[in-house]
Structures are given as C-alpha cells and as structure tokens.
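Scrolling down, you'll hit the structures one after another.
Values quoted throughout were computed directly from the atomic coordinates according to the rules given, and no laboratory measurement underlies them. On a predicted model such as this, the values are computed, not experimentally measured, just so you know. Cβ atoms are built from the backbone, for glycine too; each structure is taken alone.
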Structure 1
Amino acid sequence: MFDIHNLYKAKSVADAIKLLSEHPEARLIAGGTDVLVKLRHFDDKFHHLVDIHDLPELKAVRLEGDTLALGAGLTFTETMNAPEVRKYIPVLGEASSTVAGPQIRNMGTIGGNIANGATSADTAAPMLVLEPEILINGPGGRRNVSIKGFHTGPGQVALEPGEVLGAFAFDLKALKGLGAAYYKYAMRSAMDIATIGCAAGVKMEGDKVADLRLALTVAAPTPIRCPAAEAAGIGQSLTESTMKKILDALETDIKPRTSWRASKEFRTRIIKTLAERMIYAAANRSGEGA
C-alpha cells in the first residue's frame, strides 16, 4: 500500500493553508493521480499530505461579465462537461478528454495537472494558448499570476510554500474570435502521456493572421509558448510560404530531447507536423471562440 505517515483533511481552502503552515513538510493531494504514483515510487516528499479533494470552493464555475473562472479542483470530466467550457473555451475540454482513461479523468484535477509542473501535462498547452490568470491563495492572502511563466523549471511552478492554487480566470473578451485546437501525439491512443502536445490559437481578420498563439508540451523542459514562430505568422496570410517561415522560426523556440519514447529528431519532426496542422485547424475555427 502507500506509505502515508499523516493525512490531514482540510475543511476549506483557508483550513488547508492553515494546515500547510502547521505542517510545512506536508504536500497537497486533490485527485491523487500524480501524488499516489510518486508515493508508489517511494518519493519521501509525499509522506505527509493535506487533502483538498472535493472542496466546494475549488469546484466552482463562475461566469461574471467577461470573466470565466474555473475552480482548480474541477476534475477533467467535470471540465469536459461544463457548459461554460463547451461554449467559451472548448479546446480545454478537448484536451481534458485526452487524459488517460475515465477513472483518471474522474479523479484528476485541472489544478493538479498544472501545479504538478510536468512538461507533459495535457492541459498545459491549451492553458498557455488561452492565457488565464491563476488565482492563488496563501498565508499572505490572494495573488494573481499569469499562466505564462508559471512553469519555472522541470517539475517546478511559481507556488510558494503554504499556497493553494484556487482557480483559473479566463478573459473572454480577449479570447473573442480566437479559434483554438489541440492534439496529443502519444505512443498509444489511450492511457499514455504525451510524446508531444500541441495547441494553437488563431484570430483571423480577413485573410490576415491578427493573433497567433502556439504552445507545446514535451518540446522543452517546461510547457512553452513559441514567440518566434508566432511573430513569423502575425500580420501574414496563411500561405505555404508563411507556414514555412513559421516552422523555420519554430526551431529557435523548442528544445526537444531524446528519451526512450522518442529521439530529439523525431520529436522535432512531430512538433512541426502538429504545429502546422493545429494552426490551420485553429484558423478554420477563428470567429467561433476558443
């Protein structure tokens, strides 16, 4: 079984912050789909846990004006099925549907997927395209940070000790007219992590690209946006010539590595193939909403 020394059940987010302050050696557990794997691999950093599973505060879906806030405790299944996600940011639901199998999707949370810091996180690329603010609760109160820059290194994110990721807030006004698409390339179609994940967001004005957002997972030590590739496409028509410039520029954005799953060269080829396909798919959806 799991070598858990202490398990503290939080009654609220404030209680979770209090428990983390009282037990600085403790880590958070929500869905447990990542934490329990680490415990099974005898990671001694996870012997003491603060349980925030199913806290109502972290399950809320709120639409207020031009802001859609999704609680970090929403499972992948709940995210996929939320009417607000389907209407305003369907690409996040599409990405959530690629996570493992139904059992994992019913337990794993979108907050955990991002806070875990994994470069292969299935929601990381669409989140980077959608650019939500992350609402964080901690001993010093609440602070908001951008998803861009939240991943600070392999397995590392910009959470301070004692903090709890509370929600993701999406600016629907900024996303208006942005089409978005996501694809996960994996060695098998189910129950596998991404070899490469790619999300694109495109807003067209006439035949010109007014906004281009391209994000990748497993293409670098952290999930990344691709500023050079984006700059090569903005203001241009999506011709073969423009796409070649985008894909050539993309090489300066990525840092794929060789692993037992795929070589650096193979990853680079897949990255370019997926980037081209997702950009065209997102452009076709421009005007429909992300």
Structure 2
Amino acid sequence: MPICPICPRRCNLSEGQTGFCKARVCINGKITTLNYGRVTSLALDPIEKKPLYHFYPGSAILSVGGFGCNLRCPFCQNHHISMGGINEVPTRELTPQELTLLALDLARQPRGNLGAAFTYNEPFISYEYVRDCCEFLHQAGLKTVLVTNGHINKEPLLELLPLIDAMNIDLKGFTKGYYDYVGGNFECVKETIAAAYGKCHIEVTTLIVPTLNDSEAHMRAEAEWLASLSPEIPLHISRYFPHYKVTNIPPTPVETVYRLCKTARQYLHFVHAGNC
C-alpha cells in the first residue's frame, strides 16, 4: 500500500482509502489530493488578519480555504471545515487559473490585493493545489502566503518553499506533551520553522490555552529557541476562547497574554498580543 509523503503521519492507504486529514486519498495505487480546487472559504482580508504584521502591512490579500487538517486541536476555531470531509462541507470549484484571475481582478480594485493566502484549514494537505496555484500567482506577479500548522515533512516543504513568499506558522506549544494533546509532532514543526527561516518571510503564532500551555517557563524556552534562529522573527501570542470540544476552560485572561509577551520580549524584538 502506498504511503502519503506529505506529513509525519505517513498514512499507509489502501485503494480508495482516505487519510487522517480527510483530504488525501489513494486512487489507482497513488496518493493524491481529494480536495484539489474544492474551496470552502473565500474572502479579501487585511494581511494583518493572517496574522502577518511585518509583510506588506496595510495590504489586503485574497484568502482561500479548503477542508481537512492533519492535526486534531480540540479547541479548533474552524472545525466546521478543518474537521470535515468532502461530503461533510459545501465546496465550490476554483481552479488555479480561476483563482489567479480573481486575485488579479481584485488587485486592480481601489482596495488592491497582494496575492493569495491559503488559510482557514491546513493548506499543506492540499499540496498539489497550493503548488499549482502558487506557480500561476507568481507568473502573474502576485504574492503567495500560507497560514499553516507546519506539520509537513521536510522533503515536500523544501520543494514548495521557492513558491512561497510568506508563512505564518502555528507553534501550538513548546512541549512534546502539548503536541500529543493536539495530535501533532513537536520536532517536525520546529524543523519546519527552521527550514523556512531565510527562505521566505515567516511569523509565528502561539495560542495560549489556560492550564495547558500558559507556563512562563515554556514561553521562555520557545522565545529563546526562536531567537536562536533570529531575534527578528515576529511572534504573535494569542488569546484562546472556548470552542469545539473545549468549553470547560474559560477564555485566556488578557493579563496572561501580556505577561507572556513580556517574557518573550526578553529574547525577540517583535512580540504581538492577539485577540486581546
């Protein structure tokens, strides 16, 4: 049975079987994407909403989402699409050429448009679609952005990086235990951040969930590690709100976010509080 090469799960799929992410499938003995060109969400957003504060600030960007995810965060804010499969969420077809024409048309409007951001669900599981779109977007002189959990193997990441202008990478927490909780691979995400640094613009986001990843010691370790790559890497420390399967933990106190920002600023030059 073929093994999916995209993320550390390396799903071993039989004919017709769909992987853990609900977006990749085995057809005729080959692993391919089930959601190629199947879009669930489309909006023109401020670039700061990604969040990217240091990449063409003040710009708008066309944001595109599909369905599926290779993590299982119990508090996911977009679970209706990220935890859904092809028969569970409504989609519309949007080819790479159509997406590029739409992005170009928006670029000519008064508000303007920087390019396209692949966001809302995990873009790497739509690897072939993202790759093809980015090629067309670059040919049209537009920028490409990924908002990602960073849960991708190094080989496909390095193949795609020349087509990516900027990424915001979620660093969910800074322990293996926390990544076990969200269903991911801690070392893989660190490797993604390290591999992407210097090859495209990167910013990092950490969502703080009370009692789970709000330790000052863990934030200190995270900020110190990011600074070992570069103290210029922007870090967004964001406030959690109850959602999806986690409703028993109250929202993150604003004071906690500010306290952790203060800790991170001992190592990093650009630390931003989010959702406060």
Structure 3
Amino acid sequence: MPPAAFVPDLNAYFARTGYTGPRTPTLATLNGIVGAHAQTIPFENLDVLLGRGINLDPAAVEQKLVHDRRGGYCFEQNTLMLHVLTALGYRVAPISARVRWQKPRDQIPTRTHVFLRVELDGESWLADVGVGSNSLTSAIRLLTGAEQSTPHEPRRLVREGPLWIHQTCHRGEWLDVCEFTLEEMPPIDREVANWFTSAHPQSHFRNRLIAARAAPDGRRFAVLNSEFIVRHADGRADKRIIASADELLAILAEKFGLHFPAGTRFGGPGALWPT
C-alpha cells in the first residue's frame, strides 16, 4: 500500500505563526497566512553549518519548523506552506526557480529554489516564504509589469522571452529576486536540488551563515556571516559587525527566536571568531 498522505497539524502551525484569522481558502486568508509565516518562522541555514542533513519529509519539516520552533530554507519553508494551503482547500503547485538576487544577468544560477503557485477564482497567485530577506509577506498576482504592493517592499513580475522574473523595489531601484518558467518542481527534483543546496561544497549555504525574518512594522532583520542588518521600511539599512560567537547566539535568540545551547559554534563561515 502507498504511504498515507501527510496531513499537517494546522492548530500547531497557526499557534506557531500566531495567525488567528479565517481558514476559508480566500485571498485574504492566503495573505494573512503568508504574512504571519514570514514574520515568525525565520529563514536560516544553520543545520547545514552544523553538519546536519536537511530532511524534506513533510512530517520532519513540520517537526523542525513548527514543534521545534526552528527555521529553514526554501525547500523546508515552502514544503510546509504547500501542505498547509492544500489542507485548507487551496489548489497549489510547487514551481522551480533560479535565485537571481545580487547576481549578474550573464550568470546562470542553479535551479535550486521552489515557490508556490496558488489558483484562486480563475487567477494565479505566487507565494514564497523561502527566499531569505526577500521572502514575500503577501501573495502577488501572476501578472506582468504592474507594481504590486505588499506589507513590505513593492514587487513586480516582468517577462523576458520564456522567463518570468520576480523583482523587488529597493529605494526606487528594481532588483531581480528570481527567474522561473512556471515549470512545476516534483518531489524528486526538490530532493536533488536540496542535496546540492545542503551538501555541495560550492553551495552558498555551505559557505555563508544566513538568517532572515520580516517584522510586522515593515522592517526586516538579517544576519549574513558576522554582520547584523536591520532594513527599514523606507529601504535604509543599519549594519553592524557581530563581535563574538556568543553575541551571534544572543542575536539569533532575540531577533529570530532561534535558541541554541551555550557554546554552540557553527562551522564554515560561522567559525569567524576565536574560541
């Protein structure tokens, strides 16, 4: 017999994110769930730097992100969101993408990103709670050209031949977030991409320490290696150097709700301070 389909613990998930609104599959509900998720379940790659594997089994993802109150990267974040939205009655498909953030147009990034396409009343909407400091805090419509507001930065989708490009506006400048063709990403492709993301020596998740979370007031918090960044709603960014490994643990706990035992040291770029 095939294994039983995974059914998420919706009560536990909503307790984790603090979402208390309706559960009917409407656009308002979708936006509320996406916003609550992005503000409470941080994007982070810390298990990669601790030498732990990233398990995409839905029950394992729920255990980590919901019950263990951790975060994760796109394959974990959007896997959880996929199952939550499906359980609520939405029509959802996982879509493959290439992250283009801070990459030149002549560089072809790996196809190691997944986000969600949601069908509502004959229209398509995109939800992505797994792209770090650019994670969406509401859904955006699959529509070219038009600027779309979110609780944080404006967004738009542009077309270049067969490619769709998701862009975000920072202080008046439109910057690429990711590109896609609307091709679905089945579980086997997500497993392969997840292996590269977590295990390949050239994966940037093996070579950078990353944490990010949206705040309800329009700000975003981020850690990139030894730098702590607060990006304000108007696009200004305050940056400061994290002085020690213990200060990093304190920031992860205070700003991201990520609690690790005293003395925890992250490998790779996390080994930035003398012990």
Quick check: 15.1 is what I get for mean count of other Cβ atoms within 10 Å over residues 143-150, calculated from one of 1, 2, 3. Which structure matches?
1
The value 20.1 for mean count of other Cβ atoms within 10 Å over residues 231-238, derived from one of 1, 2, 3, belongs to structure 2
If distance in nm of label points 7 Å out along Cα→Cβ at positions 47 and 71 is calculated from each of 1, 2, 3, which structure is the one that comes out at 1.5?
3
